[in-house]
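The following blocks contain the structures, represented as structure tokens.
FYI, it's all coordinate maths here, none of it is from the lab. Worth saying up front: this structure is predicted, and the values here are computed from it rather than measured. Cβ atoms are built from the backbone, for glycine too; each structure is taken alone.
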Structure P
Amino acid sequence: MSSILIVEITPADRSLLAPLVQPLRKTFSQSVEVTQAQPLDGSFALNVSRNQYGSTPILSALLEKFEDFEGRILGVTSGDLFVPVLTYVFGEAQLNGKAAVVSSHRLRDEFYGLQPNKQLLQLRLLKESIHELGHTFGLLHCKDYLCVMHSSTGVEEIDVKTEKLCADCKEKLFSKYPGRMGN
């Protein structure tokens with residue numbers, strides 16, 4: 001049976017990891033666990049001039065550290081992520097690959113000058129985790145704004161979409177990976 005491994009990448013809020021396990025298990029019908037290995041130190045990916053972490057180098061480090069792992073790998077950090085052509089990203093994944101990374105940094109209400117809302121933060125992180133893992137299973141961005149695979153360039157768009165795959169994306173996942181039930 002295939003599985004998903006959640007990996008803490010410092011800086012990180014470890015309390016956000018365990019609540020991802022059950023919903024990811026339900027969505028992808030795979031075993032999901034949080035690794036007990038030492039967290040991956042993300043400081044190597046820090047771009048000091050931007051005060052952000054490069055998501056692509058983090059993906060490479062995850063692939064290297066867990067090269068013998070057969071399933072999918074989801075790195076979770078609280079560092080602010082970027083790719084060179086964008087100001088920021090909520091996450092990045094290898095399309096049809098095995099690694100993805102998500103950040104809680106811009107998912108926090110405090111980032112926008114609001115009071116902390118742990119429940120909303122956890123839901124946003126779940127949506128982005130499913131979204132990025134969906135890419136590793138070959139799913140592309142969806143036109144359905146309620147589908148978790150809909151592209152989000154702002155936190156407001158994350159809040160609008162659900163944590164579920166639409167019927168079309170679920171069918172694509174099911175047809176590509178027979179036996180997967182989806183959510």
Structure Q
Amino acid sequence: MAFLDKLKKNVAAAVNSAASALGANEKSYVFEEIPATLDELKARPEADLKDGAGVAALAIIALNVYAVDQNTGVEMLNFLRGPAGPLSPMDLSFLKDRFSDKDYVPRSYFNGAAPENNYEPSEPYTPVIKESAHSRDTEKEGVITYYVHSGGADSDRPISVRTKPSTGEWFIRGYEGILAGIRIPAASNPWA
């Protein structure tokens with residue numbers, strides 16, 4: 001029995017170590033309120049653009065703003081794109097298409113949002129930005145891919161940022177995976 005007890009203890013220690021390592025690779029960003037204007041977004045500490053994960057969290061905010069005010073959402077996304085320049089007509093068309101009947105998708109990235117509650121998040125609004133084992137595989141090229149949990153998806157969704165080495169700032173590079181389909185809200189589901 002001593003052997004099995006020792007084995008159980010070693011397995012428990014390994015599981016606790018792995019859980020701690022995973023927790024160290026994620027960061028929660030708390031928003032008491034959703035910024036309603038670009039100036040309010042820029043007033044956030046993450047808007048110094050020095051933290052790539054913080055920029056990813058701001059992108060979640062900008063997409064939520066887009067769901068209710070397209071012009072302001074576009075202004076925010078353009079700010080977060082930095083040197084990449086403003087959204088192209090193709091980017092704008094993509095956004096319009098993704099939001100045509102799924103304005104709940106960006107809300108799903110806040111804690112507490114789930115299909116059962118029609119993606120009404122808990123307050124304060126809190127997206128959790130995570131790193132995977134491969135998030136930094138392209139860091140030498142200046143790109144990090146983070147992952148965000150959606151209450152309506154089975155796997156975390158990617159969002160990538162790119163650094164501008166001369167300033168140390170991070171900007172949104174790709175967020176299309178954030179807008180992929182998820183389970184529909186209970187209120188819209190005829191099978192719920």
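Given 0.60 as the derived value for FRET efficiency 1/(1 + (r/R0)^6) of positions 33 and 145 (r between Cβ atoms, R0 = 30 Å, to 0.05), which of the supplied structures P, Q does it correspond to? Answer for the origin of the read-out: Q. Can you say which of P, Q returns 1.15 when Cα Rg over 2.2 N^0.38 Å, for residues 49-120 alone is computed? Only structure Q yields this read-out. From P, Q, which structure was helix-only ellipticity at 222 nm (-39500 (n - 2.57) for each DSSP H run of 4 or more, over all residues; to 500) = -11500 calculated on? Structure Q accounts for this read-out.
A value of 9, 33, 33, 15, 7, 3, 1 was derived for P(r) over Cα pairs in 10 Å bins from 0, in percent; which structure in P, Q was it taken from?
Numbers: P: 10, 41, 38, 11, 1; Q: 9, 33, 33, 15, 7, 3, 1.
This figure was derived from Q.
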